[in-house]
Structure 1
Amino acid sequence: MAEAFLKQLAGDKFDVDSAGLEPGKLNPIVVEVMKEVGIDISQNKTKSVLDLLKESKLYSYVITVCDQSQSQKCPIFPGVAKRLHWSFVDPSSFQGSWEEKLTRTRIVREQIRQKIREWLQR
């Protein structure tokens, strides 16, 4: 979600990559709630942080968006000017019915969108 919002709101200012520590499949609930706000991520591919590290790209910012308990596991990227951590609950951890998961994922979506807007304004 963070990758999609950053591309939407400031894709002309940043090259954006997104990766996970243990990438799997796209969460269909995340795909659905992003579609609700006009962003189709259904064709995105999950990537590994290790793959990005192997590419030896240099980053001005690395923004981690995992929950606080996972933040210490994030690797160090060479040449990073700034590392930011924004803690959000991982929607894949949500329990309950489809509707309950949708509701909670919408909350996380809006928290992420708001955080990115605030950061871009600074």
Structure 2
Amino acid sequence: MSLKDKYKELTDLATNLGIANLQVREQDNVLYIDGTSKSADDKQKIWDAYGKIDPDFRAGDVVMNIDVTEGATTEYTIASGDSLSKIGKAHGVSWESIFEANRDIIKNPDLIQPGWKIKIPTA
């Protein structure tokens, strides 16, 4: 039985969860699973499924590199003439999502200052 067969349930789950850029390859008796999950919960579901197949994680025949995009942000420094709407449009996100991500810095979305470093949520 190949490792792809052994872990078919795991890779099918990754596909069903919509893991982006999913790559599954077998090399030197190790199955490599790479991709990007939309949430930490989905990543945990994959690890839970792996734990059912290999409960003590002793086989050592799987390497999973699943990144999570949830909560991913880009840092941006506000420039003169910027508004949250203008910044949002340039980054493909709403001004409201930028405001929510930066409530610790921005108290009023109409009053932002050049030089402030803010987080831009991933679109």
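Please treat every number below as a calculation from the coordinates, not as lab data. All values reported here derive from a predicted model rather than from experimental measurement. Cβ atoms are built from the backbone, for glycine too; each structure is taken alone.
The table below lists the values:
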read-out	value
Relative contact order in percent (Cα under 8 Å, 6 or more apart) derived as 22 - corresponding label from 1, 2	2
For 17.0 (mean count of other Cβ atoms within 10 Å over residues 6-13, calculated) the corresponding structure among 1, 2	2
Which entry (1, 2) yields the derived value 1.8 for distance in nm of label points 7 Å out along Cα→Cβ at positions 62 and 86	1
Test item: FRET efficiency 1/(1 + (r/R0)^6) of positions 54 and 94 (r between Cβ atoms, R0 = 35 Å, to 0.05) calculated as 0.65, pick one of 1, 2	1
Highest-scoring label, criterion being distance in nm of label points 7 Å out along Cα→Cβ at positions 22 and 38, among 1, 2	1
Source structure (of 1, 2) for helix-only ellipticity at 222 nm (-39500 (n - 2.57) for each DSSP H run of 4 or more, over all residues; to 500), computed value -9500	2
Entry that produces 20.3, 63 once Rg and Dmax of the Cα atoms in Å is calculated, selected from 1, 2	2
